[in-house]
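Next up: the structures, one after another.
None of the figures in this text is laboratory data; all of them are computed from the coordinates on show. Bear in mind that the values here come from a model prediction, so they are computed numbers and not experimental data. Cβ atoms are built from the backbone, for glycine too; each structure is taken alone.
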Structure P
Amino acid sequence: MCVGGNSDAGLRRAVRLGDAWHPLRPTLPWLGEAVGRLKEYADEDGLPVPALAPRIVLRITAAPVEGPDRLAGEGTLDQILDDLDRLRLLGAESVVLDTYHGDPEETRHPEAAWQALATVAAHLP
């Protein structure tokens, strides 16, 4: 079972109840720290570390997105591909790419979302 949640309580639930942890829309610096805490909690409880299965935004931009609040999956195609590689290095075997940006009308016209997914997929090994 995949357990979500970005709080310490969510991390502890993932260790105790889940096969995988599903953080939602993280920044990469935060995620790196959280994976460390996840491992600590698993060690404390004598349990295996759950797999990492994050849900990240997919927002391709023309110009790089900078700053500490940049979400994983947000920025130029090169930034996004680098994010996916960094997630792999953190242990993610699967990643959910979330193309929804908050406007329900987007769901009526999914062409842009499909194009973004196809763009990323075309550049993956």
Structure Q
Amino acid sequence: MTFELWLLLYASLLGLVHMTAASFTFKAQVGNAYTVGARDEAIQPTGVAGRLHRAQQNFLKTFPLFAVCVLINFVTGTAGALSYWGCILYVSGRTLFLPLYAAGIPWIRTFSWNIATLGLMMVGAQVFFV
């Protein structure tokens, strides 16, 4: 398995961490009765639970793009230095993003998002620089 595919697997597991963190903090906020019920009332998470929910939603917007770029590089055999370093930047930025967002740290959180986005662009650009 290539290095980029290993980091895609890591990013997938990071997605589970996002989902678990958002889910558990929301459950702690609203209680078991709501989370196991029909959820007819649209209760929105607030505080840390809200930030973790938004971080998860943000992750879910970029992860499919990252996965597609990694897989295109793999299938076409175009992986190289850009995709290698881009994957490192993407998963590093995304790994930092979750705790920074949960803690409510705005500027460094945005910087970690920028790093991840730069990495995503590098992975996508690799196809054109074979």
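At a glance:
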| item | result |
| --- | --- |
| Per relative contact order in percent (Cα under 8 Å, 6 or more apart), the highest-valued of structures P, Q | Q |
| Which of P, Q leads on FRET efficiency 1/(1 + (r/R0)^6) of positions 46 and 102 (r between Cβ atoms, R0 = 35 Å, to 0.05), largest value | Q |
| Identity of the structure behind -14000 (criterion: helix-only ellipticity at 222 nm (-39500 (n - 2.57) for each DSSP H run of 4 or more, over all residues; to 500), calculated), options P, Q | P |
